[in-house]
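**Student:** Down below are the structures I want you to see.
Please treat every number below as a calculation from the coordinates, not as lab data. Keep in mind the model is a prediction, meaning the values are calculated, not measured. Cβ atoms are built from the backbone, for glycine too; each structure is taken alone.
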Structure P
Amino acid sequence: MLNIYDVSAAQQSILKRVPPDETSVTPGVQQRITQTFGEPLTAAQAVERILDDVRQRGDEALREWSERLDGTAPASPAVPPEELQAALQRIPSELRSALEQAAGRVRRFHQAQPITSWMTNTLGGTLGQYMRPIRRVGLYVPAGSAPLPSSVIMSAVPAQVAGVTEIVLAAPPRRGTGKVDDSILAAAALLGIREVYCMGGAQAIGALAYGTQTIPAVDKIFGPGNLFVALAKRRVFGVVGIDSIAGPTETLIIADDSARPDWVAADLLAQAEHDELASAILLTPSRALAEKVQQEVAKQVQQRSRADVLHVSLENRSGAVITTDLDEAVRLANAYAPEHLCLAVAEPWRLAEQVYAAGGIFVGEHSFEVLGDYTAGPSHVMPTGGSARFSSPLNVLDFVHVVSLIALDPATARQIAAPAAVIARAEGLDAHANSAGERL
C-alpha cells in the first residue's frame, strides 16, 4: 500500500536523507557476512578483506571469492569473444532491434555534447587545455536477479563517444547459471566491446582497480552495484578514479489534478520494483489525486511479477506527500535532490525552471521516467542519495580528463618571473624563487 503523509511527517521519514556512512545492513546480510568470514565483521571490514586479498593474490583470490560469494567461478573470468557473438545471435530479434535503437539514440545525444580542446594567445604565448580521453575504463554491470543490458549501453556509449580505446566490462554471473546473462553479452557485442569478464562484487572492483595476473588494471571504474560494490569503489578511489558512489534508485513525481492517476501509479511501481530499498515518492497538493493513485497502486501491484519487492519498497521508502501547493513541492524536491524528478502537471516547464537539484527532469507525462531508463537518449546513470546537489548524470566529460597546456613566449616568461619569485619567497620556497630568478 502507498502511504499518504503530510509534509512534516514525510520530512521525518521518506524525505529524510540518511548519510551513506550510516546505512546499516539487514540482519540477513549480517548473518551471511558472519557465516562467510567466521566472525561478525561490518560490511566495510568484509570489503577490505576481499580487496586486500585480491590485491595480494590476484586471479587465485578472485576465483576463490567468486566461488564463496557467487557459488561458482569459471576456470577463467574472461568471456571468449566468440561467446559474445553467439549471445547476440541467441537473443530474440525484437530485443536486438530494441537495443540497437536505444544505442543509436544514446550515441546521438552524447555526440551533441561539446568536449573540444581550446587555446588562447591573449596571455603571451599559447595557453589552453587538451581534452584527452581516459585510456582504459572498467564498466561494472549488475546482473543478479535482473540483468541490465541497458546499463551496458548507458555507460559504454558515452565512453566510446569520448574516444576511450579500451573498455572493459565486468558482470557477475546470473544466479544459478554460472554465466553472464546473454542480454549483457549481446549488448557488449552490439557495441563492439571485446573484453568482458564474468566477475562481480567487491572482488571484481578489486580486480579492475589493482589488476591481476590476467586482467590489466583500469584507470577509472564506472557503474552501480550493491552495498559491497559501492564500499569497494570508495576504498579503491585514489588507486583508480570512480564515477560516483551509487545508492538505491529513486523517483520523485510532482503531480496536480491534471495528471492521470493510473499513469502516476504505473510510474511509481516502475521505480519501486528495482529493489527493496528503492524510493518512489509522489508530491501533490491534491489529496484527491493522492487517494486515486493510492487505489491504482493497490490494484496494479497485484498484476506485477515482482510484487514481493514492490510491497517492501512501497511500505518502507515510498509514499505520497500532500503539499500546500506546487511551489512547495518544488522546494521539497530541491531539498531532496532526487535521481529522477518527474513533472506530471499542467504547466511542467514553469516548474522545470525552478529546479536546481535533480539528476534528470522529466517534463510532462509523455516524458515518463522509463523512457529515460532505456531509449530517450541521456545516460540513465544519474546521481542518487541527494548527490544531485553537487554531481551530474554520467556524460562524455566523465570519460575525459583535462591536460593544461603552457607554452609562454620569452617576453611573457620574463615579465611574470619576478612576481612568481616574490610569491615563492613568501612561501619559504627559495629554490622556486631561484628558478624564477635565473630567468631574470
Structure Q
Amino acid sequence: MLTAAEAAARLGVKLGTLYAYVSRGWLKSYKRKVGRQALYRRADIEALRGVSMPERGRRARSLPDASSWVTIAQPRADGPPSGVIVAESAVSSIIEGRLAYRGFPIEELVASATFEDVCWLLWNGEPPSSGQAAALRDQMSGVALPPAVVAALAAVGHDAPPLLRLAIMMPALAASEQHRPARTQIEQAATIIGMMPLVIAGASDEGPSDRTPRASSSAVPPGIAGGLLRRTLGDVAPGDRAALDRVLVACAEHELNASTFAARVVASTGADLYASVLAALCSLSGPIHGGACDRIEQMFAWLATGVKLDALLADFAGKHLLPPGFGHTIYPNGDPRAALLKQVAAELTRRKGKRLYETALKIEDAVARREGLRPNLDFYLTVCVRMLGLPPGSPAAVFALGRAAGWIAHSLEQYADNRLIRPRMRYRGSPIRHWLAPSPDR
C-alpha cells in the first residue's frame, strides 16, 4: 500500500490530480482501520502509469476495463421499477419501515441531535464531539454571500420562489469558489448549508436580510435553524429554534430518493459538490417530488376560504389524485417522520395556537376514513413550518435545506469509492428493421 504522496509521486502527478483519478473511478482508495489516511494499492498505481492528463481528453490503454468503474443497473423483468439496486451506501437505511442515519434511529436523532450534529454525522460517519459540532456551527454561521451570488440573486428578483433562488445560488457559488484558496469538500459543504438560510430569507447583500428584525429580548440562537428564523421573523423563541431544528433533522436524509439519486449521478461524473446539489434542487422542483409542500399549502388555503373538506377530498378522488401529503410507497403502515413532526406540531400549539394543527388533524382523520392513507413527511413538515410563522413557499425550501445534508453525504460517499452510474433501460419499441431509401417517385 502507498500513501497519497507516494502514489502521486509514482504517477508523476499532483495530489489534486490523484484525487481526481479517485473521484472519476479510475483509482480506488482504501482507509486504515485506525485514522483517516487514504491508502492506494501499488498494483493499481502501476496499472495507471502512463495515463494521459485529464485535460488532454484521453485515457491510455492501461485504464481498467469499464466494467470495473461503471455501475450498470438493469431493471428486473419481474419486479417493480422502484426495486432496482444501483448502489451500496452506509449513509442511511430503511429496514422494515424503520429509518436510521448511519445506524442511529431517526427517533433518537430528532429527539436529541441538532441539525449541525446530523450534518457532521452524515458527512463523517460518526457523531461529533461538542467541540466539533460547535466548530461546524460557527463555520456555517460565519458565511456571507459572495458578490457573484448577490448579482445572480438580484437578476432573478426577490419575488422568485425560494427553491429557484437556491438553484440560482449554486453555479454562482461554484464560480466564486474559483477565486478562493483550495478548500476541502467538507469546508465547501459547510458553505453550501450556511448560505442556504441567507437565500431562503431573502438576503440580498453580504450582511443581514433586507427584512428589519423585530427587537429581541434574548440572544440570537446559534445554528442554522435559529439563523433562518432570525433573518426571516426577527424575534426567535428558543422553543421555535428547537422545533425547526427537529424538522431539519427529520428531513436530512432518506436513502436514494429522486433528488438524492440525481446528486449521486452527477457526483459519479466527478463534478463538484455545487453541481451535485444543483442537480438535486432541479429534481426537487418537480411537482411529484418537491412540489408536494406547495400543494399542501394550497389545500390549507382553500379550507381557510371556506371550502368544505369533504368536497375537497371528493374533488381529488374525482381527478384520480391522492390528497397531497398522504401515502408513501416505502411506508405502507405510516411514515415515521410524519409521526415525529406531528409531535413537534402538537408542542407548538402551546405557543402558536391550535387552529392550523386542529385543521391538520381533521384532514388526517378524513383521509384515513376515505382513502385508508396516513400522512407522510411533507404533510406535517408543512404544518410545522407554517405554525412557526415562516411565509408561504417556505416548507419546500426548508425541506431542501434539511435534505441538502443528505445530498452532500451521498456525494461525498460517491467520491470516496466512485463508479460512474450508468443505468440501463428495457427496450419496448419496434423490433430491429432496415432503412430503405425513398424511391424517386415518392
Structure R
Amino acid sequence: MKPKPIRGMNDVLPHETGTWRYLETIVREVVEAYGYREIRLPLVERTELFRRSIGEDTDIVEKEMYTFEDRNGDSLTLRPEATAGMVRAGLSNGLLHNQRQKLWTSGPMFRYEKPQKARYRQFHQFDVEAMGFAGPDVDAELIIMCARMWRRLGLERLSLEINTLGAPDSRTRYRAELVSYFSAVKSKLDEDSIRRLGKNPLRILDSKNPEMQGLIADAPVLLEFLDEESARHFAGFKALLDDAEVPYTVNPRLVRGLDYYNLTVFEWITDALGSQGAVCSGGRYDGLVEKLGGRATPAIGWAMGIERLVGVYEASGGEPRLETPDVYVVAVGDAALASAMLLAEELRDELTSIRVELNLGGGSFKSQLKRADKSGAEFAVILGEDEVQRREASLKPLRSQEDQTSVQLEHLAQTLKRRLEAG
C-alpha cells in the first residue's frame, strides 16, 4: 500500500514551486523596500504562549491547535499563527527594550480545520509586524505596501475592508450593549454564539453561519461607541488611505478572530477562492507585548496566506513560473562526457545567474535532444568528440527556429549570456 499524505497537509510539487518562489520573492522585495528585516522562528512554542495571546475562548485555542507533551512533560504546540511567536522572540532577545522593530517572517502554520479549497491543516503564511509604532501612519503604510504588492503581481479581484475595534474602554461599553442585544434573542442563537455570549460576544459578529447573519446585521455597531482618541486614530488612518488613493470599505462587522486586536483591523478579500475570501489580514495589538510580560508597546501587523495568494494570482491570469534550466548540455559519445561535465562547471562559474543542466545517464544523440527539449531549456549546448578536439561546441536554440551555430568554447559563456538576455 502506498503511503498517503496527512489529510490537509499537501505536497507542493516541482511544477508549482516556481510560481510559489516567484510570488514569495516579489513579496519579500516589496516588504524589505519598506525597511522590514527577516526573522526566523521555531515551528513549536509553549502552548501557554498561544493561550495567553490568541485567547482561551477562540476557536483556534479551543479546537484547532496541534498540541502535545514532550518527553519532559511540557505542553508544546505547532504554531497556528506567527504574531505571538514574533512578540515572544522580541521579548526573549531584548529586541523591544527602548527599540522599534519592523520584522517579517514566513513559513508553515498548523491548524486542525476541515480541509477545503485554500484552507489546509498545514498552510503557509508571510507575516509582517511593526512594533513600537503608535500612530495611524504605520497602519496606512502597511496597507499601501500591500497595494504595491498587488500591482507588482498584477493581481485583480482584491478589495480592502477596514474597521476599528477601539480602545479597551470603548469595547467594554460596546460589549455590554452586545450582551444585552444578543441575550434578548438568545433563543435564535446557534450553539457557538451562545457559548461566546458569556465569554467574548464580539466573536459572534465573526460567525459564518448563514442563519446568524440577519441577527448580526441588526446588532449595535462598535463605531457608535468609540472614544475620542480611537475615533481620531481611525479618521487619521482613513485620511492617509484617501490621500494614497487606496480604495476601501468600512465594514463595522469586521472583528478578526483573535483576542489580541484593538483599534485598526483590516482584510484584503477576494471572490476568486469561494468561501475562503480573506487573502491578507491584520490589525493592531497594542496590548499584547505587555500581556506577555514586556513593557506596553504599540504594534501592528498582517499575515498573508501563500496558498491563497497563489490562487488569486492564477485567477488573475498570472502565468505559471516554471523553474527550468536555461542551458542543457548534451555529450555525444563517452569520450566527450568528461569534457562536457567540465564545460558545465565552467558555465556555472561564469554565469552564476544561469541554470545549466548536464545530460546524465547517457543515451543516443536523439534521446538527449529530446531530454533537452523536454527540460524547457532555451538552448542545447552540444559537445562531441570532434568539438572537443576543435575547442568548440554547437549551440542549438530550442524555443525558436534559429539555426544551430558553432561557438568557440572560450566565447561560449558570453555568447549564451548575450543570447539569453536578448530573449
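**Student:** A value of -14000 was computed for helix-only ellipticity at 222 nm (-39500 (n - 2.57) for each DSSP H run of 4 or more, over all residues; to 500); which of P, Q, R is the source structure? Mind dumping the intermediate values first?
**Tutor:** Numbers: P: -14000; Q: -16500; R: -12000.
Corresponding structure: P.
**Student:** From P, Q, R, which structure was mean count of other Cβ atoms within 10 Å over residues 115-122 = 10.6 calculated on?
**Tutor:** P
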